[in-house]
Structure 1
Amino acid sequence: MEDAERLAAEFERVHGGDAEGEAWHGPALRPILAGMDAAAAVARPVPGAHGAAEVVEHIAAWRDFATALLEGRREHPPEDGWRRIERLGAGEWDAIRARCDESVRRLAAAVRAADPARLEKCRDSLRFVLHHDLYHSGQVGLLGRAR
């Protein structure tokens, strides 16, 4: 499996970006979220689509799943990590963003702490979650712009 430090750093960069808030694929998730208020986070500019806050909760749920796998637990997110959010105050939005930040910190720490055999066993799931982060980060960025 690829080096644990490199994989952990990929998760961190997709989430936080570099000093300018950029990741290799474009804007990182944290800077996108920092520019979004609670009203934008619950807006549904695309009919039938999830709002940004729901997507952010979903991202964090799957990161938590990957962290649990690395710790030897298989805890599939309830409802695949989707929670309907109709209203959101500023404090609630801050809490969702903080949970998202914490989920990547925990996952990166778990990747760094895992023994090589465990990393290899979880390789496909970890790559899935990294790709999942990329996909949904772009979705959040588009939802923010579509409003």
Structure 2
Amino acid sequence: MTSDQRQERHMKQQWIHRLREGTNDLADGLGSLLAGAFHYLGLFAIGATVAWSAVTAFLRMAAQGHASIDDILLPFIYLELGAMVGIYFKTNLMPVRCLIYIAITALSRLLISDIQAHHQPDMGILLASGAILLLALSTLVIRRPDKTGGN
């Protein structure tokens, strides 16, 4: 093999290598674009669903002409869901505390409904109260800053 043939072969290999890198870069860029589009589409769909559910619940309350304590607590759940979507939209971080607040509010609704329906203390009330206490304590643990200076 002559030096010209080796040089030509080397140039072809470099061209193939650059083509492969260019194709990989294009695929990575397209994949990132599609993943980002799906991400935003999903967030908008979740946000729209939360807003639609909140409006529907409010209209149902207005049609009844009164609101029970369950009805009053329900918008707080929708508010936290909306805040969680908004925070995730802006930061790409899942705010775990929002999920905990939603769980506390949902358990409070359950507890109030149970007490209104049965008017008797039972083990379910104790379990729901204990779960609310554990969730409240978990927010304290999550909020506590790391002593080493990190998050």
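Where a number appears in this text, it was derived from the coordinates with a stated rule and is not lab data. Only a predicted model underlies this, so the values are computations on that prediction, with no experimental measurement involved. Cβ atoms are built from the backbone, for glycine too; each structure is taken alone.
Things worth noting here:
- Structure responsible for 56, 22, 12, with semi-axes √(5λ) of the Cα gyration tensor in Å calculated and labels 1, 2 on offer: 2
- Here helix-only ellipticity at 222 nm (-39500 (n - 2.57) for each DSSP H run of 4 or more, over all residues; to 500) was derived from just one of the structures 1, 2, and that gives -21000; the source is 1.
- Distance in nm of label points 7 Å out along Cα→Cβ at positions 50 and 66 from the coordinates reads 3.2; which among 1, 2: 2
- Entry that produces 36 once relative contact order in percent (Cα under 8 Å, 6 or more apart) is calculated, selected from 1, 2: 1
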